[in-house]
1. Out of P, Q, R, choose the structure whose coordinates give helix-only ellipticity at 222 nm (-39500 (n - 2.57) for each DSSP H run of 4 or more, over all residues; to 500) equal to -21500 when calculated.
2. Ranked on mean projected area of the Cα convex hull in nm², for residues 62-125 alone, which label among P, Q, R comes first with the largest value?
3. Given a computed value of 17.6, 58 for Rg and Dmax of the Cα atoms in Å, which structure among P, Q, R does it belong to?
Structure P
């Protein structure tokens, strides 16, 4: 992608899944994006993610990143709390795609009534930690040795962003 590509953010459609899945697989391959080891089929992914703030980033007509929310809990008292996931195509990392996606995800989540967004990020993923902090996420703490991946214990940094306009 050219350095000066215009990034457009739009709602994700089911037809975007092959590109979204490929970007997800790139993230999985880094070993520092998720505990998942493979990307599911569309139907499974679709059933687990909320419709609000389900976004893709496009540059030059190609999907280069995505963001989506999963419910924090099935309990009604947590209806305004969701976990945010963001994945960027490896060739587009560091080019503003994450900033554009997270800004739109925050905007749409607030429009949808969400008062808290959460993320769990591996401490080695410094770019993601910094991106989330730029958009008002704060570090709550670190879950140490919370999961074992490829024979190695991994920590997860817990972050949250409280809305200034929803739930106050």
Structure Q
């Protein structure tokens, strides 16, 4: 479980950045960093892209439960990989899982404590805005990308050995 520190670092950076965002930003008031990139404080009671954000409150229990189950699964998966002699050296897979785990826990903390995830990073092009996100979301996206890359590389490795 040598990559678990990456999950912890992700959670710490995510929570610290959210505290700073809430202290320094006003709700829905963009602060331009450079063209195409703002800091804008927003709260998301739903899932990705505000899915179920207007559901009436029951979604909080669903997302907290789902995030908890997924986090436990990822923790056990990371532990299994670190103990499996064949997969111990698969660092890409372990790093990807560690990033997803850290991101899931970062957003879980928000949902469990306030019922909404703090988002503050806003990317846009002209008048087209991507939904606001945070460090945890970035870590989950990066981790998922690493898992996909690992699957592609594993597929190539299998073709070479067959």
Structure R
């Protein structure tokens, strides 16, 4: 492949949370209803060229996990479906994020779209990891970064925060 597409294309709604170490975006290839394999491969190629080493998905159902491995990326899946297991799933996701970041692995966190739920997960991570002191501060920071409000679904994630990390 040559020309401007040789390095792939940036995923939709790509935003750095921590420049060079943690970013979020829409699912590579697009959301379920408009998912395209060619686009997914181009976006995964771009991620690899940008130094990403890990993809973490919070989709309710994991799809195309093998595509990440084919592009040399490690991947994990934490199905955030709400309900009684959500706190444990969030904790596992946050531990994975913290471990990846401490190992200097560049991480992409995604869902089908950059939704309220995904923004709630990011705000929750900021509090859980002690990067910000309170939930309202985390909400304000995330809303400023993404230039939109976090709705009820995202704020609901914050009600299920696991015990704050001691790291």
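1. Computed on structure Q.
2. Top value of mean projected area of the Cα convex hull in nm², for residues 62-125 alone goes to structure Q.
3. Q
Quick note: the coordinates plus some simple rules give every number you see, no bench work behind them. Bear in mind that the values here come from a model prediction, so they are computed numbers and not experimental data.
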